[in-house]
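Some structures are shown below for you to check.
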Structure P
Amino acid sequence: MPHAVISLLRDALGASVSTDPAALEATREDRSGWRSATPPIAVVHAASVSEVQAVMRIAHSTGTPVVPRGAGTGLAGGAIASQGAIVLDLTRMNRILEVSQADELAVVEPGVLNGDLNDSLAPLGLWFAPDPASRAISSIGGNIATNAGGLLCAKYGVTREAVLGLAVVLADGRLLRTGHRTVKGVTGYDLTALFTGSEGTLGVIVEATLRLRPLIAGAVVTVAAAFPDVGAAARASAGVTAARIRPAVLELIDAAGLARVATFLGPAALAGTPLESITPGETFLLAQSDSAAAAIEAAAIAAIFAEAGGRVAVSTDAATGERLLDIRRAVHPAFAATGQVLIEDVAVPRSRLPEMFRAIEEIGARHGLEIPTIAHAGDGNLHPNFVFTGDEVPEHVWAAADELFRAAVALGGTLTGEHGVGILKRRWLADELGGDSFELQRGIKALFDPSGILNPGVMFEASAPPAR
């Protein structure tokens, strides 16, 4: 019974346990557009590994579901309350436990914010490469749980490439340590990689050993271009890949998205850039090189952009480069200023970006929707956005999203490049994985969580649509 479980939690954890209606209500949603049908029975604001273990032991003995939750910035419904569950809030576990300059690693608790970690590392000449758009507000634990990406993935990889080891509390309360502090280590199965991207379904991440990188020395060169249409911009980005060039940043904003950004920022923010005199239908492509040969690489990118029909500007000025990146970072605030936003996340082979953009336009036309889209073009990861009014996502938006997912998979792509499966995409997971892989993954879940108490309903639920 819920009251008995709450009593056990309070006996073990005291004031860390909350049943305040406002605290419960806050866990019913994230930034995905989904909202759970019911609040949890309690929220536990854990501040230590021992408290997390106590929660899991109680949950295990009583068969109570547990939803691990970080900063609540998820975009796939992967950390929202489920019926009869305890929400295990990890935001108070926010300490940087160690930074080793000699070994270029950091050991952190899961509640440390991505941006705060890099602010602490910068004076030491180090940085943590994963760079999600939510870096200022998303936690390292959440980044690991979803295998988050961001603007720098094409060159530096997603979060998995930056995680050396983890401490994880298992479903029965045991503490498991995985991985190494060494750069290389291949003993046994790679459980660190398995937990990275597991969305809280296999265990609760309570500590992470992270690979750091030296801050880039030397100039960063930025190349920006306006194109007459999204097809030309997509072909230009594919041309960069085909030329074996790997810029740190390669970002694309389609015409619908760019028009909203231009309105949101205003003329002053665009002055002195290729967007100063944009016309309807134009799109934006931004590249940034940070290698020792950045100037040579940027010149080659500029030539590719120009050949594809772009109006190109090249800058070695750091402030100008940041201004141009700020245009890209303004996308989501610009969309949110005009309504509620459902941010989708698909990826296709980079050579097929032009086809995916065409598919998005056709899907939007069929459903009477404008679907402003941005892309991490350097790795083929697109974010189609649906902007709507009201609290509920309209049915025709979900129908269009369904077509988007299927179109991406048909092009040799995937349902999600960095947001995760969560609740939002679970109904399509088996279609992408195939029957054998899907059942093997369900078996892995059952091995780590035989009672099914960890984040139930995330990734591996029945195919029927979840409650909205």
Structure Q
Amino acid sequence: MNARRSVAAALSAAALLTTAACGGGSSDGQSPEGAGSPQAFPTEDVTLTMWWWGEQEAPGAKQWLADTVKAYEAKHSNITIKTVLQTTDGLIPSFEAAAAAKQGPDIEYFWGGIYSQQPYWSESITPVSDYIPADELAHYTNAALEDTYDGRTLTAPWYVNPQFPVLARTDVLDEHGLEVPTTWDELLNVCDVLSADGVTTLAGGVKDGWFGGWLYSMLGAQSVASKDDVTAAVRGDQSFTDPNHAEWWTRLEETREHGCWNDDINSLELYQAQQRWVDGDAAMTITAGTDAPNFVEKVGADKVTVTTMPTWGDGAYAGKMGTTSQTVGITSWSKYPQVAADFIMFMHTPDRLQAWYDQTGSLPADDRFDMSKVGDPVKKQLFAYAADGAPYLENFIPSALDSKAVFAGVQLVLQGSKSGEEAAADMQAEAERLRRTDRSLVDNFEGWTD
């Protein structure tokens, strides 16, 4: 998702913006060269509001943000920043309502890819590259891959989320004479053995849909040559019923046939089922990369193997972990976009990058973070997966296709009321419907991916 951000001060005419300390930005209260119209940095009292998400997948983020706001306000006595933590289900609807009214947050949290593209297409955000200079943005992980349109960077990456590690309990597998599966046939064999013994192989929950998007990205990525295959299918140049797009649905159907999942997977929401893995009632589970170290710590690193989804395909992304960056953007109605941008850059100062890692255990989305400070072997492994990761495919399809075809299809296949072939046909039909009914979205999508 995945399940996908962020602001400046009483300055005298001779003072420098904090961005000068970040390695970029303006030093005279003007917008960066090549950005939007120059604006004087405000000296009056300013209050900005930031709607955000992330504590759910990166515990410690709430305290880090509170500390960051406090440090920023201490430097800039005329700035007040109010932060509002959103729910997983409420993040997108709340922003859509705010965008319709053209009021609400100055800084908004977005997942990457399509989730940062569509707000720009609807003129709900101002590109951060209008206010943050290119040499600063060049350090932000995944900005060019996911968050750029027609040369403009739309939102600023905040932290990296490896999508999604498989956590395997070696103690549970050992009890049944099994090893951690790495291939599809090995996984199905594990499912057969454990289900016969009344043990869940994979713990998950798809009631709220999001886990379906995870599975699409982990399974569907294994048979495409690149993300360009996915965007081609969205545009209509390929079909979601073509074998390279459709076979993952058959693999998903196989997991149901072999009893891989907890019986109540359709009754549990995202993140609810992992506790069963913690309790030893499931051999494997899947979670956000940001939260994986916390789950490992609960069980004990000596009992856990962190790995990728067992491979069934031979595409370029098979055996790799998808990676994305969660981002923050500036709303188009904010009266102080330059202040919002300055705070975002403050989030990327060396002290704040290190504090993010120290307080959350996850990887800040900035190549200036000192990786030598990472000592935990689980985190080192996750960060290595992220460095050699694949694009996170869910971020490259329209959100309506995700929710109406992927989310719904996964639920129906796992409950046994649709076949994999039927789910693939439904996904293609929804893509065709979008192309007929929302031409502007498709035009924008083509502009993004060309």
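Points to keep in mind about this one:
- semi-axes √(5λ) of the Cα gyration tensor in Å, for residues 96-231 alone from the coordinates reads 28, 18, 14; which among P, Q: P
- Of structures P, Q, the largest value of distance in nm of label points 7 Å out along Cα→Cβ at positions 288 and 312 belongs to Q.
- Which of P, Q yields 50 [percent of Cα pairs over 21 Å apart, for residues 280-415 alone, calculated]: P
- Answer label among P, Q for the case where Rg and Dmax of the Cα atoms in Å, calculated from the coordinates, equals 22.4, 69: P
- Test item: distance in nm of label points 7 Å out along Cα→Cβ at positions 136 and 160 calculated as 3.0, pick one of P, Q: P
None of the figures in this text is laboratory data; all of them are computed from the coordinates on show. Because the structure is predicted, anything quoted here is derived from the model rather than measured. Cβ atoms are built from the backbone, for glycine too; each structure is taken alone.
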